[in-house]
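Below you'll find a set of structures to go through.
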Structure P
């Protein structure tokens, strides 16, 4: 499928992606409402969330710049101390932004 590189083509691509996203989410809810979730399935789902997070973070820790590494460290420390994900994420974002601003001076 080729879409023209025009504003209308871009809008069509966005609408198609939104529709596919909605159908995927609605389909998931519909399917999972009909399947009983046992303890094994629940453990699997909980483990998947952590493994996806590790898969996203590991390349940043290995190949990222110093700001990315400091942000990961700040996020880890805040999460271990106060156990609030939103505060930990905010600490990581602020740390990366401030470090990049400081080294650009």
Structure Q
């Protein structure tokens, strides 16, 4: 009997789904935390318009690249989909970013 080829194995069925869910939640928490900190920084710096959104995408990309490197450039055993490292929690992070961006912009530059 021949061992299954690596491309034939679905890692999401081989590895513990509880641990994959934990990794996904942890990445989401990190993404929201980075969004809060970078949103506050963008507000304090007075970034406006598309430059402010560009700051969000740069910090999100940096976090995703760091997570990708931490898992050894092979995210499939740690997440359900390989793309989860890059896309998981973007919406939640963006909402937190906008909230803190506008809050700190108003505190520093308007009041």
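Starting from the value 91: which structure in P, Q was volume of the Cα convex hull per residue in Å³ calculated from?
On the way: P: 198; Q: 91.
Computed on structure Q.
To test your reading of the models, identify which of P, Q gives 44 for relative contact order in percent (Cα under 8 Å, 6 or more apart) when calculated. Don't skip to the end; give the middle numbers.
Values: P: 16; Q: 44.
Source structure: Q.
State the single structure among P, Q that was used to calculate helix-only ellipticity at 222 nm (-39500 (n - 2.57) for each DSSP H run of 4 or more, over all residues; to 500), giving -22000. Mind showing how you got there, number by number?
Details: P: -29500; Q: -22000.
This value belongs to structure Q.
No lab work stands behind these numbers, since they all come straight from the coordinates. This one's a predicted model, so the numbers in the text were calculated from it and none came from an experiment.
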